[in-house]
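Visitor: Below, each structure is written out as structure tokens.
Computed from the coordinates by the stated procedures, all read-outs in this text should not be read as laboratory data. This is a predicted model, so every value here is computed, not measured. Cβ atoms are built from the backbone, for glycine too; each structure is taken alone.
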Structure P
């Protein structure tokens, strides 16, 4: 399934922030799954900032939230990342 131009734009904007890239890298290093408290500790950001960045990543479809009791974990959406990469690669000049 190809991504729409709007989806590509939303993902590109989400990836255009260093803090969000660090959050994605953290989740990736943890096997594709990261907990909110770990993300906050690793990023040195205040909790409201972490929440904001996570919300942007969720809205872009890059991560998926999952509730574990009172805590949340975030799972990397590898399918969307693959589709995004393929879409960007199609922009290459031949």
Structure Q
């Protein structure tokens, strides 16, 4: 499902217009992005939580040449599925 399909499904479910639904979904995504970018976590009970993590610097290998390369440390985004979401996925 892409973003437009999500907008269509939510609009059909709520009876709202696709334009209003698209604006609402954009606002939600922006709010989640702002919160996670600033280091906060976003917890949606029953769905899951978004948070940041750290990936340490490490040594990797170039698969073409076999030469060692340094991979820099990086921040990552983590999503942890909630119990209700996991149960729904496992039930299908």
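Visitor: Kindly point out which one of P, Q the value 3.2 was derived from, the read-out being distance in nm of label points 7 Å out along Cα→Cβ at positions 30 and 54.
Guide: For distance in nm of label points 7 Å out along Cα→Cβ at positions 30 and 54, the value 3.2 is produced by structure Q.
Visitor: Once mean count of other Cβ atoms within 10 Å over residues 14-21 is calculated for every structure in P, Q, which label goes with the largest value?
Guide: Structure P comes out on top.
Visitor: A further question on this structure: Identify which of structures P, Q gives the largest calculated value of distance in nm of label points 7 Å out along Cα→Cβ at positions 6 and 62.
Guide: Structure Q comes out on top.
Visitor: Thinking only about FRET efficiency 1/(1 + (r/R0)^6) of positions 46 and 78 (r between Cβ atoms, R0 = 35 Å, to 0.05), which of P, Q has the largest value?
Guide: Top value of FRET efficiency 1/(1 + (r/R0)^6) of positions 46 and 78 (r between Cβ atoms, R0 = 35 Å, to 0.05), among P, Q, belongs to structure Q.
Visitor: Here is a further query. If helix-only ellipticity at 222 nm (-39500 (n - 2.57) for each DSSP H run of 4 or more, over all residues; to 500) computes to -18000, which of P, Q did it come from?
Guide: It traces back to P.
Visitor: If P(r) over Cα pairs in 5 Å bins from 0, in percent is calculated from each of P, Q, which structure is the one that comes out at 3, 11, 12, 13, 17, 14, 10, 9, 6, 3, 1, 0?
Guide: The value was obtained from structure Q.
Visitor: Given 33 as the derived value for relative contact order in percent (Cα under 8 Å, 6 or more apart), which of the supplied structures P, Q does it correspond to?
Guide: Traced to structure P.
Visitor: One of P, Q was used to calculate mean count of other Cβ atoms within 10 Å over residues 22-29, giving 13.2; which?
Guide: Source structure: Q.
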